[in-house]
Structure P
Amino acid sequence: MGNGTSYDPRMEDLPVFISYPRSGSHWINGLMELYFERPRLRHGPASWFPNRQDYMWFHDHDIHSDLELGHSKVMYLVRDPRDVIFSLLTAEHDQITDELVKEQIDLLKKHYLKYMKSSSCCVVSYHNMKEDPHHEFVKITEWFGQHVFYPMKLDEALHKVSKKRVIDKAVDKRYFNKNMLTSGYEDDRQEFVSKYGKLIKEGLFQYLP
């Protein structure tokens, strides 16, 4: 998944978008690219403008907290950690164990403590983007200093960046594959939440907005 990871000097001159893996960043990145008509740095093949280099922001997962928070412009994407952990462990392991879930809770907690507690971060919610995309996307346009929002432009992007299109564009089919579109995948997620939802809530929900 690229565990998100390495420093890139070009980020110094770009706004930084941070997300824990499986938080929905491919979808949000796609919406931003099509709305602003500019590519993001990294994930070239999955970009909607893979052959352009007029990058507008830098995306990273920062799993091991390698990036300094001193950057002046940081946006952080948050998603229900039950969905995040299920999606990540399903992609990376044949069997989900208590130990793997606890490990992800600890890693997410470190992520939250670094970014959610920072007054300098703009926090965007995946859930809110699903429920009320116009309202939530205004946070992003304002983060970029664009105080005029064009609803029809976002609607066009929402129509194009479907879950299926994101999966089709993804390079690593281990993490993005058509199994994610099946009812069986959703059944497995519900079973996971039933088993581990309380543990994840107790460990992480206190840090969420």
Structure Q
Amino acid sequence: MDLDQLKFDENGLIPCIVQDFYSGSILMLAWMNRESIGISLDKKRTCFWSRSRQELWLKGETSGNVQNLVSLTADCDADALVAKVIREGPACHTGEDSCFYQSIFKDDTQAKLTLSALYTLLQGRRTTPVEGSYTNYLFDKGREKILKKVGEECSEVLIASMKDDKQELIYEISDLCYHILVLMVHSGITIEEIQGELDSRHVVDSKVKQETGQ
């Protein structure tokens, strides 16, 4: 759509929800004007209008926590935007990954443990150990123990697959995913880095297909 179709408020601003491209998590709510939108599209980095400082704000210009713009979408009324980004560092000035971290209500019966949420939980176990935690046991034992468990779980996945038992295979793959995430946290590798690597391979594969006519 054309930018002229956007509905800015009386101050020439429009709210923009910033969303992590990989995890889908909401990172922050900021404001844009025509100029900041233009800069964002030109630089492929989020640029906002700071209402407190009354100036343009190129995200990461001073903090280094850049947000690389993947897409910018308007809602049905054209009075709000969603920016999907690949972030480099936390979104919040407090150091939190997202500005939305202060829980008011959560229905635990409906909560689902995503890979991203599990990764965050494992990070928390490493920084704040819990007595009796199996995860902390692995971190305490170190890389050699973690690698041994990853190897064991790989074997369990192969055995379950050979049995052609879907439920057992699901169980063993889940175990393997958990131990891989523990290894990632131990090694300082983020889910976003893995997703970025997979995404780069997808782009390469697409080019190969175009070149070969597949």
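Among P, Q, considering only relative contact order in percent (Cα under 8 Å, 6 or more apart), which has the greatest calculated value?
Top value of relative contact order in percent (Cα under 8 Å, 6 or more apart), among P, Q, belongs to structure P.
One of P, Q was used to compute percent of Cα pairs over 14 Å apart, for residues 27-82 alone, and the answer was 54. Which one was it?
It traces back to Q.
Given a value of 11.6 for mean count of other Cβ atoms within 10 Å over residues 91-98, point me to the structure among P, Q it was derived from.
P
Can you say which of P, Q returns -0.34, -0.86, -1.16, -1.48 when log10 I(q)/I(0) by the Debye sum over Cα atoms at q = 0.09, 0.14, 0.16, 0.18 Å⁻¹ is computed?
Values: P: -0.34, -0.86, -1.16, -1.48; Q: -0.52, -1.03, -1.16, -1.28.
Traced to structure P.
Every number in this text was worked out from the coordinates using simple rules, so none of it is lab data. In this text the structure is predicted, and so the values were computed from the model without any measurement. Cβ atoms are built from the backbone, for glycine too; each structure is taken alone.
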